[in-house]
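Structures are listed in the sections that come next.
Throughout, read-outs are computed from the coordinates displayed, never taken from laboratory work. Since we're looking at a predicted model, the values are computed, not measured. Cβ atoms are built from the backbone, for glycine too; each structure is taken alone.
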Structure P
Amino acid sequence: MLTTTRRSILAAAAAVPFLSASAVLRAVEPDLAALSDMTAGAKPIDRTERAGRLARAQALMRANGIGAILIEPGSSLIYFTGVRWGRSERLTAAIIPVEGEPCIVTPFFEEPSVRESLAVPAEVRVWQEDQDPLRVVAGFLKDRGLAGKPVGVEETVRYFAVEALMTAMPRARLVSADPVVRGCRMIKTPAEIALMQLATDVTIAAYRWTWPRVEIGMTGPEIGALMTAATRKLGGSPEFALALIGPAAALPHGSREVHRIADGQILLMDCGCTVQGYQSDVSRTFVKGTASIEQRRVWDQVAKGQQIAFAAAQPGTPAGAVDDAVRRYYATLGYGRDYRLPGLSHRTGHGIGMDGHEPVNLVRGETTRLAPGMCFSDEPGLYLPGKFGVRLEDCFHVTAAGPRWFSQPPTSIDAPLG
C-alpha cells in the first residue's frame with residue numbers, strides 16, 4: 001500500500017490532471033526500484049532462423065507461381081531481413097526473389113544506416129534523389145530474369161509504390177503476397193513463441209505490481225502510467241496501457257471523459273509490451289472494493305466464455321468457429337445476438353506476433369483452419385452500456401495437441417490475477 005506521503009502526492013496530482021501521471025510515478029519510484037529486468041536472457045532471432053524464413057518464403061513463391069515479393073518497411077521487412085526502417089516519401093523496400101538473395105532498394109544517402117540492421121545476405125541497390133526507385137526495383141527483377149513472372153505485393157505496401165511499379169513494368173502482373181507472407185508469419189517457430197511468452201510474463205508481472213498500488217481517486221491515465229513504468233523496469237518495451245473505469249469500461253477502447261476510480265467500481269485494463277519485437281496482450285478486469293452481484297455475474301460469464309473459446313480452438317477448426325461457439329453461449333444468457341449490446345460487440349480474438357493485431361482473426365466467417373504455431377488473443381468481453389464492461393484477455397498458441405495459454409486466465413473476480 002502507499003504511505004501517507006505518497007497518498008498526499010496522489011491527492012495533489014488529482015487536482016492538477018496534466019501533472020498527475022508524472023506525480024504518480026514520483027510517488028512510486030521507490031517501489032519501482034525493487035523491480036528488475038526479466039528479459040536479460042532473451043534470445044534474439046538469429047541468422048539461421050531468418051535463413052529458414054527466406055527458404056520458406058521461396059518455397060511458397062514456387063508453390064503459388066510468384067516470381068518475387070515486394071515489401072516496405074514494417075514488421076514484415078524486419079521479419080525477413082532484420083532491416084528496421086521508417087516509411088516516408090522516399091522508398092526503402094525489399095524484393096525477395098523466388099531464388100537467390102533478396103535485394104534492398106534504398107536512397108543512396110541512407111544506405112549506411114539501412115545496412116546497420118540488415119541481418120541477412122542481400123544485395124543493396126541505391127537510387128538518387130532525381131531517380132525513380134521503382135525503376136531500380138524493375139531493374140533488379142529484369143537482371144534476375146523475373147520481369148515476366150507475377151510480383152507479389154505485401155498487403156501494407158502503399159499505393160504510390162504499386163502504381164510506380166506498374167508504370168516501370170507495364171506488362172507485369174501484380175498479385176497479393178499474402179500466400180507467402182502470411183504463410184510464413186502466421187506459423188510461429190519455437191524461438192518466436194519463446195519471445196512472446198517472455199513478453200507475456202513481463203505484462204503479468206507488471207499487473208501484479210500495479211494493481212495493489214491503484215488508489216481511490218486515480219484516473220485511467222494515472223493507472224496506465226504505473227503499468228507502463230513497471231513494464232519498462234521489468235525489461236519490456238511498453239506498447240499500450242489502457243485503464244478504463246466504470247462506465248468507460250463499457251466502451252471496449254475507452255472514452256475521452258475523465259473517470260476516477262471509486263469504491264465498488266470496475267477497472268478494465270488492457271496492456272501489452274514487446275520483447276525483441278514480439279508482442280503480449282493481456283486484459284484484466286478488477287473491482288476496487290466489493291464487487292456487486294451484477295459485476296460478479298458478468299465477470300463469471302466472461303470467464304466461462306473465454307474458456308469456451310479456448311476449448312473450441314483445436315487444430316483444423318475454422319477460426320470463425322471459435323467466435324461462433326462463444327456467441328452461442330452468450331445468446332443462451334440473454335445477451336444480444338450478433339454484435340448487439342448488451343453483449344459482445346467485437347470479435348473473439350485476433351492473431352498476434354510481431355504486430356499486436358495480425359491475420360487471421362477469430363471472427364465469424366473466417367474459414368482459415370487453425371494450425372500448430374498460430375497465435376491468438378482470446379477476449380470475448382461483455383459490455384453493458386452506461387454501466388460497465390468486463391474483458392478478460394489471454395493469448396494462446398495452437399499446438400498439435402490443442403491450444404496452450406501464454407498466460408493463465410484468472411478464475412475469480414476476488415483473485416483477478418490468479
Structure Q
Amino acid sequence: MIQRLSVYPDRLRIALLVLNESHWSRSVLEGVSRFAAEHGGWDFWLNPRGMKTQALMPSDWKGEGIIARISDQRVQDSLECHDCATINVSWHSEHSERFPKVIADPVGCGELAGNFFVQRGFQHFGYIGPPLCFNYRDPVQPAVKRVVEEANFSLSTFDPDPSSPSSDFDYQRSRLVEWVRALPKPIGIVAFSTVVAREVMLTCSAEGINVPNDVAVLAVEHDPLISQLSPMPISYIQQRPELVGYEAARELKRLISGGEPREQPICIAPEGIIEKPSTDTIFAADEMVQDAVAFIKRNSDTAINVSDLTRHLDVSRRSLEDRFRKALNRTPAEEIRHARLLVLKDYLRQTNLSLAEISARSGFSCENATLRFFKRMTGMTPGEYRRNYDPITAAHSEL
C-alpha cells in the first residue's frame with residue numbers, strides 16, 4: 001500500500017482546505033502563510049480547487065491541524081474522522097468546540113455598508129446577494145436591512161431565479177434589468193461581492209442608468225482584478241482577509257498546544273470602506289455645483305484651490321460657496337480637501353512610494369506640507385495610516 005510521506009517531518013503538518021481561486025480566499029491563505037513563516041514554517045497539505053470543486057479531506061491524511069472552509073455537510077463529514085484541531089474560516093455552518101470559527105465579521109460588514117449609504121444622505125437602498133447556485137449563507141443582508149430600517153427607510157432585495165443553472169448573470173439579465181429599472185433613484189446598492197457589483201453596473205450601463213449618480217454600488221467582498229474589469233472601479237469594504245488567515249493560524253497553533261476551544265467565534269472587524277468612483281454620487285441638482293465637483297475630481301492630484309474653481313466656472317466665490325452649501329451642505333474648500341485626501345490615501349495604500357515622492361505626484365509643495373495636511377484631516381501621520389492599512393501589522397500594534 002502506498003503511504004503519504006511528509007516533506008518536512010520536523011514541522012507541523014497542516015492541511016488547508018480553503019478555496020484558492022478567489023482573491024478573498026487567497027488573501028486568507030497569505031495570512032496563514034505569513035504566520036507560519038514567522039513560527040518556523042509549516043508543512044502544508046494544499047488541495048487546489050475552484051468555486052465548484054468539492055473539497056474533501058482524504059481519510060488517509062495525517063497531521064496536527066486543519067484550516068478549512070466548512071461550506072456544507074459533506075466537507076464537515078470528511079473532517080470528522082480526523083482527530084486533530086480544526087479551524088473553520090467560513091460563514092457557513094455554526095461555531096462549535098469541534099470546529100471553532102475565525103471569520104470576517106459579517107454583521108459588522110452589513111452595518112458598515114448600511115451606515116455608509118445612510119450617512120451619505122441616501123433615502124433608497126438595495127441589496128443583491130450571491131448567486132443561489134453557490135448555496136452561500138448570507139449573514140450580511142439582515143444587518144444591512146436592520147440599519148436601513150432603523151433609519152426609517154426600507155431595503156429592496158434582488159430576488160434571483162432559483163432555477164438558474166449557473167452563476168453567470170447572463171441567465172439573470174432580464175430579471176436584473178427589471179429590478180434595476182423599478183428601483184427608486186438615486187439609490188445605494190450593497191452587493192455581496194465585486195463580481196455581483198460588476199453585474200449591477202453592467203446592467204445599469206446597458207439601460208442608460210448613471211453610476212454613481214442614479215445607482216451607487218458598494219461591494220462587501222473585494223476582488224481588485226474584477227474591479228479593474230468593471231465599467232469603473234468599485235467601492236468595497238476592507239474586510240482584512242489576511243488577518244482572518246493570520247488569526248486562524250494563531251488560533252490553530254494555540255489549540256495544537258493544548259488550548260481549549262473558545263465559546264464564541266473570533267470575528268475580525270472590517271477596517272472601513274475604500275471609496276472608489278462607484279459610490280461617488282453627486283446629489284446636487286445645481287448643474288454648476290455638479291460641474292465644480294467634476295472639475296475638483298479631475299484635478300485632485302494638483303494644488304487646486306477655490307480661486308481655480310471660480311475662474312473655471314466664471315462665478316464669484318461668495319455665489320459658489322452659497323450654492324455649494326445649499327446643494328451639498330459643505331463648502332468648495334471642504335470638497336477640495338476631501339478629494340485631495342482620497343488621492344493621498346490611495347498612494348499610501350497602493351504604492352511603496354516615499355512621502356516626498358507622493359507629495360510631488362499629488363501637488364503638495366513639500367513633504368512637510370503633506371504631513372501637516374494629512375495629520376489635520378485624519379488625526380494620524382501618513383506613516384501611521386500606511387502601517388494601519390497592513391492588517392497584520394496593525395493587529396500587532398494593538399496588542
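I have 0.65 for FRET efficiency 1/(1 + (r/R0)^6) of positions 38 and 238 (r between Cβ atoms, R0 = 25 Å, to 0.05), calculated from one of the structures P, Q. Which structure is it? It must be structure Q, since only it matches. Calculated for structures P, Q, FRET efficiency 1/(1 + (r/R0)^6) of positions 166 and 230 (r between Cβ atoms, R0 = 41 Å, to 0.05) is largest in Q.
Computed over structures P, Q, distance in nm of label points 7 Å out along Cα→Cβ at positions 22 and 286 reaches its largest value in Q.
Tell me which structure, out of P, Q, gives 15.6 once mean count of other Cβ atoms within 10 Å over residues 318-325 is calculated. Answer by label: Q.
Looking at structures P, Q, which one was P(r) over Cα pairs in 5 Å bins from 0, in percent, for residues 246-373 alone calculated from, given that it came out as 2, 9, 16, 15, 12, 11, 8, 6, 5, 5, 5, 3, 2, 1, 0? Of the structures listed, the value fits Q.
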